[in-house]
Structure P
Amino acid sequence: MIIGLTGGIGSGKTTVAKMFESYGIPIYIADEEAKKMLNFISVKKEVIQLLGENAYKNNQPDREYIASKVFADAELLAELNGIIHPRVQEHFQEWYDQQQSAYVIYEAAILFEKGGYKKCDFSILVTAPKDEKIKRLQERDNSSKEQIEARMKNQWSDEKKKDFADFIIENIELETTKLQVKKLHERLLNKGKS
């Protein structure tokens, strides 16, 4: 089975993914793979065409510059996603074909927004209060509240995502989250058997 895992920025979806990984479940983190793909020659050419030469510095993607461009312009963001997402999907399929476990976790920030959940057997939404998300992101990236809120505006709200999710993990207190993951892992193993 393919289990989609998503959550708004700062919700802690990667933390939750790592909890599943501790049970031996293979994890595919789409956003990490997308970042690696920015270094592929074919992708690089298209990104430079879209965002200009400044998108790369010393032959490396300038993530700050790219983010400043795409998070201020929904059309540019959609075009960038159009360059990278099909390649991520192809790479995931190759990876998935090599897995042997009862299920895999496909973690993606925009699982519902782009319809990726339709390719999953079930989906999990990780939520957290907005203030908590902002605090985590400020600690993690030293981003300003304004920068964080601009990025949040490009994602659906948790309320909207809840309509699409099969399971919801509220990630506020780490020990409680671990328990939720353990229970869900056991349920998913049972679903895999039926």
Structure Q
Amino acid sequence: MNFIPTHLSGCFVLEPKVFKDERGYFMESFNETTFNNGIGQKVHFVQDNQSYSSKGVLRGLHYQTGEHAQAKLVRVLQGEVLDVAVDLRLESATYGQSFSILLSAENQKQLFIPRGFAHGFLVTSETAIFFYKCDNFYNAASEGGLIYNDLTLNIDWNFPENELIISEKDVILPTLQNAKKVW
């Protein structure tokens, strides 16, 4: 597994070693020891989540606050998504900056998003199955979010805005300036 740091401190792209032959492929998608050594810290995941979405579905940008903050390891099992992480750590040199990457079943890349980040994704294929690990359990009272089109964030979703499918809950999320603080 290759661990590639992004410009956001603590956020990594993971590229697994995929062994292909005429039967298909094999890869190790997660190994706790390899993972912790690769990112240089100990993270213990406690929950796995999976979603199925259609083209144009935008989920996010979500995060958990305080003691319920979550680190996530995200990947795509079927299809393709544009995955986005936003640094919300006030003390960070990259506060308010984002990182985007295409994750797909074909490229098998994963993204590690540390605690203190908002996360979201947009389905760019006809359908997608999105899978992620969390290092903390979800807590409804600690939920936070950012509106996907916040001008301060300037995220290029590279998709026609009138074709986005966004939940009622996500379309009314606040801007970065008005959002809950992560800590």
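The numbers here are math on the coordinates, done by the rules we state, and not lab data. None of the values given here were measured: they were computed from a predicted structure. Cβ atoms are built from the backbone, for glycine too; each structure is taken alone.
Could you figure out which one of P, Q the value 4.0 for distance in nm of label points 7 Å out along Cα→Cβ at positions 139 and 163 was computed from?
Q
Tell me which structure, out of P, Q, gives -1500 once helix-only ellipticity at 222 nm (-39500 (n - 2.57) for each DSSP H run of 4 or more, over all residues; to 500) is calculated.
Corresponding structure: Q.
Comparing structures P, Q by mean count of other Cβ atoms within 10 Å over residues 75-82, which one has the largest value?
Structure Q gives the largest value of mean count of other Cβ atoms within 10 Å over residues 75-82 among P, Q.
Say we calculate distance in nm of label points 7 Å out along Cα→Cβ at positions 27 and 155 for every structure; which of P, Q gives the highest result? Please report the intermediate quantities before stating the final value.
Details: P: 1.5; Q: 2.3.
Greatest value across P, Q: structure Q.
Supply the structure label, taken from P, Q, corresponding to relative contact order in percent (Cα under 8 Å, 6 or more apart) with the calculated value 38.
P
One of P, Q was used to calculate Cα Rg over 2.2 N^0.38 Å, giving 1.00; which? Don't skip to the end; give the middle numbers.
On the way: P: 1.05; Q: 1.00.
Of the structures listed, the value fits Q.
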